[in-house]
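Read-outs: derived from the displayed coordinates by stated rules, not from any lab. Small disclaimer: the values here were computed from a predicted structure and weren't measured. Cβ atoms are built from the backbone, for glycine too; each structure is taken alone.
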Structure 1
Amino acid sequence: MKDRWPALFDPYQINAEFQRTTTVLLEPKFMSALDRHTPKLLTLFRAKGGALGRRLEIIMELLQVQ
């Protein structure tokens, strides 16, 4: 796939194509949406059970320290 569509793996090309097709800058749009959805994502991560939940809990604790 990388040989056929190398631009899909180049951040500059991805940003340029997104802006060309939407007239919106991708990175600020993504960061804004991430900021908006982070509280719900954190709640979802904390609610996960099992082995994944334990791994996520460790990661979340590390993030709170920083």
Structure 2
Amino acid sequence: LRINGVPIVVGPGPVTIPLVIGSLRLNSTTTTPTSVTRQAVILDTLLTDLILGESKVNIEDHPCSV
């Protein structure tokens, strides 16, 4: 990945890249007691957040009860 000609190393973990207009976050994960949300690309700006690629899983009720 290159941003403004600068190479950025991207691995499996989260990466935050500062930009003039905000920041670019890659591989962001948000965890709560009942859910996990993974976002591939987030462009944070003063006006809005643009999210490209998101998946969410959650647990409700008793999913493993027999």
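With FRET efficiency 1/(1 + (r/R0)^6) of positions 35 and 51 (r between Cβ atoms, R0 = 25 Å, to 0.05) derived from the coordinates and found to be 0.95, which of 1, 2 does the value describe? Label of the source structure: 2.
Quick one: relative contact order in percent (Cα under 8 Å, 6 or more apart) came out at 12 when computed from one of 1, 2, so which one is it? Checking each candidate, the match is 1.
When helix-only ellipticity at 222 nm (-39500 (n - 2.57) for each DSSP H run of 4 or more, over all residues; to 500) is computed for each of 1, 2, which one produces -25500? Value -25500 for helix-only ellipticity at 222 nm (-39500 (n - 2.57) for each DSSP H run of 4 or more, over all residues; to 500) corresponds to 1 out of 1, 2. Once Rg/Rh (Cα atoms, Kirkwood Rh) is calculated for all of 1, 2, which comes out largest? Result for Rg/Rh (Cα atoms, Kirkwood Rh) over 1, 2: largest is 1.
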